[in-house]
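Listed below are the structures to be examined.
Please treat every number below as a calculation from the coordinates, not as lab data. The shown structure was predicted, so the numbers you read here are calculated from the model rather than taken from an experiment. Cβ atoms are built from the backbone, for glycine too; each structure is taken alone.
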Structure P
Amino acid sequence: MTPTMIPILALLLGGTFVYIGVRELRTVTWLRRNGIRVPGTVTGRRSGGNTGSTTAAVFEFDTADGRHVRTSQRVSTNFGMLRAGQAVTVAYDPDKPERAEIIEAKTTTAGAVVALLVGSIFSLAGIVAGVIVFWVL
């Protein structure tokens, strides 16, 4: 790998994480502000990623028009506190009810913030490395 590849890779990786973090924060914020709120129940957890070290809550609820929906949190983490059988408040998109968020869950927001911070660090490192490689060396 040439030295010029390091800043490019850092910027690409950082940009990807920033994009994911911003997208998830926007989705969660939109659902919490504009989503229809209904009672729901956590039914279990699903493994996330290849190693299975992270999980996301699986939950179900009935929409305002009576449709039964079963879905899971968008972001899986290793610090989920929601347990099967727990009653929760769900905010869902009326046009796409599978796009839903558990109001009490802070893990989706935390996961998005972590992605945003990691992405920002990699992007900053890529910029600094780029300055060093292209202007100093």
Structure Q
Amino acid sequence: MSVGQIAAIIAAGAFVILVVLLAIPLIKLGRTLDEATIAIRKTHEGTEPLLSDAGVTLTTVNTQLERVDGVTASAQAVAANTKALSTLFTATLGGPLVKAAALSYGLRKAQQARRLKNAPPPKKSKRSARA
């Protein structure tokens, strides 16, 4: 064997070692990618029921919101009717009630003034007599 053949054998051995050393991480990377693929597949299978349940939930929520809209519209109508009723009450009975209250106040004041006019003068207390 010549020196060139020995060098070729050493180079070939080094190349085999290099290929083996590089093959190990590539095999591990392949296994990791296989596991990632399996995990993604399982996740995809698990999300399908979640998404269908979410669709059902959204449909139910939309139904409930439509009902709430109906209740809100009814409450708004009741508020408008109450406002109209209070406006009507104020317009029809407000003026006469104010006049009746003013009349009763005036009568009460007149009665008090008449009592004070007809009442005997107040008695002097002992303190004012001494002074």
Matching 1.4 (distance in nm of label points 7 Å out along Cα→Cβ at positions 75 and 91, computed) against labels P, Q points to structure P
Output -14500 (helix-only ellipticity at 222 nm (-39500 (n - 2.57) for each DSSP H run of 4 or more, over all residues; to 500), calculated) maps, among P, Q, to structure P
Highest-scoring structure on Rg/Rh (Cα atoms, Kirkwood Rh) (candidates P, Q) is Q
Comparing distance in nm of label points 7 Å out along Cα→Cβ at positions 3 and 123 across structures P, Q, the largest value goes to Q
Comparing P, Q on Rg/Rh (Cα atoms, Kirkwood Rh), for residues 19-66 alone, the highest sits with Q
Calculated from one of P, Q, mean count of other Cβ atoms within 10 Å over residues 35-42 reads 17.1, and the structure in question is P
Across P, Q, distance in nm of label points 7 Å out along Cα→Cβ at positions 11 and 59 reaches its greatest value in structure Q
